[in-house]
Structure P
Amino acid sequence: MMLHIPEVLSKMQVQRICAELDTADAWQNGQLSAGAQAQKIKQNLQFDLQHPSYATLSQDILSALKQQTLLQSFALPLHILQPMFNCYQNTATYGNHVDNAVQYCAQVQRPIRTDVSMTLFLSEPEEYQGGELIIEDNYGSHEVKLSAGDAIVYPATSLHRVEPVTAGQRIAAFTWCQSMVKDDWQRSMLFNLDMTILQLRQQLGDTAEVLALTAHYHNLIRQWSQL
């Protein structure tokens, strides 16, 4: 299951972040962070994690994500990795791949399991040609190209790729999270249940039936979560 989260960042926030990212000597070959297999298909640039601006920019993204109630409901995050930034231009692409299952998390100073992937678009669709994020699942291939400030969240188990950028520049932030509930089917069911409860509360208020469903929701999290 995938989720489009609109307006994670305002247009003003996007403009400010992109202005700070526009530092030519801060972008590095994306293959430097790739494994042997990924190096064969990864052709992009990544913002230098040692650059003085990185920590602040990354924290700005992370803070915005933590305020998103949709993300909290959909991903049930236990840990969120520090967001990073990439850039595609001049026919840059990233072929079909699945993200690493385990990555080091600086906040908790240990490796974490990556259950959910996220891309936050920082370039408007009309600013570049190509560059679609293609996510594959049991229902086929899904093409994603969102407005600047919007995010797409999807299971990290998904095969995905970025199509070649044939004109312009595609800049995005990306990260992963470890969920309290590692099973994608269970997370999807909990998300749908949570959204249904919210709609029922708006229509009916806190009736006995709505409270009973809320109790079931929390008891399922209690049953399935791993902390």
Structure Q
Amino acid sequence: MLKDLKDEQDKRSDQICSAVEVIRLSFDFLAEKHNALQNRVEQLEVGRKADAQHIKSLEDRLDGLERNSRSTCLEIRNIPAPTSESKTALLETFINTSKVLNVPITHSDVKDIFRITNKNSANRTIIVDLTSALIKEKMVFMYRKFNKGTSKLTTEHLHISGPTKQIFISENLTPKMKRLFYLAREFAKGNDYMFCWVSHGKIFLRKRENGTLIRVLSENDLDNIKNAK
């Protein structure tokens, strides 16, 4: 009787051991699968970061090439567009603008001039491609100097009929730099910076007159400036 009971207990013990072994093997198998999947996820994440870095590098190179191609270009906004406007008439408008700003520009200094489509078709932006970056910088400098005088540059100075509108002249930035310049201006407004401007295609901030000059290369720079307070 005792022998039968012992045999039964040994049998059950063997069954439990076998079940435990099966569970252990299953656990080891699942753990191995989990580790393999985790390693795969980590590899994919490393690859994703490398791809993202490569894409950013390509975007930066492309933006650099585009900035170089725009290094001689001006952007003029808020000059009304007539119903019918020839390139010659548009060129004359620009020449007249340069005369008002006291910048000696001739027709031969202009490689190309055209308007681009924007939301307001009546005031489409004018793009002027000049023969040198020096002429472009001179135009921007004299425009800023003019606006510091008794009156800002308007359509009235060009004898354009209709309501008087202020004219804006700036460097022709790439879409990426335009967005960054917008963010920098908003940052300046919200963080008590008096000056935010573009020069030679580069964006700068300055908190006070004669204060430290800060160049903004990316959105991260704005975050770093804010966090450094």
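A value of 3.1 was computed for distance in nm of label points 7 Å out along Cα→Cβ at positions 82 and 130; which of P, Q is the source structure? The correct label is P. Largest in mean count of other Cβ atoms within 10 Å over residues 26-33 among the labelled structures P, Q is structure P.
Where does the value 15.1 come from, among P, Q, when mean count of other Cβ atoms within 10 Å over residues 202-209 is the thing being computed? Write out the running numbers ahead of the final one.
Details: P: 9.2; Q: 15.1.
Checking each candidate, the match is Q.
Have a look at P, Q and say which one yields 1.00 for FRET efficiency 1/(1 + (r/R0)^6) of positions 138 and 186 (r between Cβ atoms, R0 = 30 Å, to 0.05), as calculated. Source structure for this number: P.
As an exercise: helix-only ellipticity at 222 nm (-39500 (n - 2.57) for each DSSP H run of 4 or more, over all residues; to 500), calculated from one structure in P, Q, equals -10000. Which structure is it? Before the final figure, lay out the partial values.
Working: P: -10000; Q: -19000.
Source structure for this number: P.
Using the calculated result 4.1 for distance in nm of label points 7 Å out along Cα→Cβ at positions 18 and 210, pick out the matching structure from P, Q. Provide the component values of the computation, followed by the final result.
On the way: P: 4.1; Q: 9.4.
Working through the options, I get structure P.
For the read-out relative contact order in percent (Cα under 8 Å, 6 or more apart), a value of 24 was computed from one structure; give its label from P, Q. Answer by label: P.
Of the structures P, Q, report the one carrying the highest value of Rg/Rh (Cα atoms, Kirkwood Rh).
Numbers: P: 0.99; Q: 1.46.
Looking at the calculated values, the largest one is Q.
When P(r) over Cα pairs in 10 Å bins from 0, in percent, for residues 114-177 alone is computed for each of P, Q, which one produces 18, 44, 36, 3? Of the options listed, only Q reproduces it. Can you say which of P, Q returns 19.4 when mean count of other Cβ atoms within 10 Å over residues 42-49 is computed? The read-out comes from structure P.
Every number here is computed from the coordinates shown, using simple stated rules; none is lab data. The model shown is predicted, which means the values in this text are computed figures rather than measured ones. Cβ atoms are built from the backbone, for glycine too; each structure is taken alone.
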